[in-house]
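Listed next: structures, encoded as structure tokens.
A short reminder: the numbers here are calculations on the coordinates, not readings from a lab. What you are looking at is a predicted structure, and each value in this text was computed from that prediction instead of being measured. Cβ atoms are built from the backbone, for glycine too; each structure is taken alone.
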Structure 1
Amino acid sequence: MNKIIVLLMVVCVFAINTAHAERTPAPKDAQVYIVWPADGAVIHGGKLWVRMGLRGAGVAPKGADKPHVGHHHLIVDAELPPMDEAIPSDRNYLHFGGGQTEARLEGLSPGKHTLQLLMGDHDHVPHDPPLYSKKITITVPPY
């Protein structure tokens, strides 16, 4: 009897640890892109406004569980996260759950930096298929 209980516990822990978030379908032919800055831009002072674009879908605040909408996430100096999990939230993965389409980015150190957008659904999970922009590179010159 104890072996059966232990086996059931192991199965439950495995199921919980391997569960992935359900993904929201992406609208066909939707595109996300960075309006500004342009790829290769030189940003003096390390402060800039990032303008985010979306075509073929809508932008809505987090929690808006509606078809064909999501909100922007800006990835700074990092790779795309796993597409079947909620997008991380830290200094490299910036969430714009208020439905923002532009944001002030500050504190970039001198050097090259990468920027990329990834749309998330009402639960911050990438759509299926994921909607992400081309990764661009900007340079902050020494002060």
Structure 2
Amino acid sequence: MDIEIKVDENYENPKVVIYTKQVDKNVSDIIDSISNVNQEVLKAYKDEKMYILHQKDIESIYSENGKIYVRCEKEIYTIKSRLYELENLLNKRKFFRISNSEIINFEKVKNIDFKILGTLIINFKSGNIAYASRRYIPKIKDFLEL
């Protein structure tokens, strides 16, 4: 891979141009990384206080009773964004939607239990559990390259 940087006073915002024969996984990963540069943190709320959460600390984001929650290892916060908005903001190499109501951080996953037919049980390193819906199983297998 060649990297070229040009300094030009006419550009107020950086501009990235990628020349490639085809858009493969590596190019997609580069695009995702560049897109997420300024969005590594989320603003979440708990006990009338705002917290800045780093994506690396987030275990899962889920909806329940019309609200969106962010679960870290030991704390649960609320967030004002919608799941589909968060799905677009989060690092696509680490976060993946496992159901209509939940997005998880695969870096926090301990193992995946395939025992129950038609569903997956996601076990996190923290001891928390999430359930993947049947509809998302093929997408999860693609994400994990199974």
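With Kirkwood radius over Cα pairs in Å coming out at 16.6, pick the structure among 1, 2 it was computed from.
The value was obtained from structure 1.
To which of 1, 2 does the computed value 31 (percent of Cα pairs over 15 Å apart, for residues 40-79 alone) belong?
Values: 1: 58; 2: 31.
Among 1, 2, the structure yielding 31 for percent of Cα pairs over 15 Å apart, for residues 40-79 alone is 2.
Determine which structure produced the value 0.45 for FRET efficiency 1/(1 + (r/R0)^6) of positions 56 and 88 (r between Cβ atoms, R0 = 25 Å, to 0.05), calculated from the coordinates; the candidates are 1, 2.
Of the options listed, only 1 reproduces it.
Starting from the value 0.98: which structure in 1, 2 was Rg/Rh (Cα atoms, Kirkwood Rh), for residues 48-111 alone calculated from?
Going label by label, the one that fits is 1.
When you work out distance in nm of label points 7 Å out along Cα→Cβ at positions 24 and 64 for each of the structures 1, 2, which one comes out largest?
2
Can you say which of 1, 2 returns 14 when relative contact order in percent (Cα under 8 Å, 6 or more apart) is computed? Mind dumping the intermediate values first?
Numbers: 1: 32; 2: 14.
It was calculated from structure 2.
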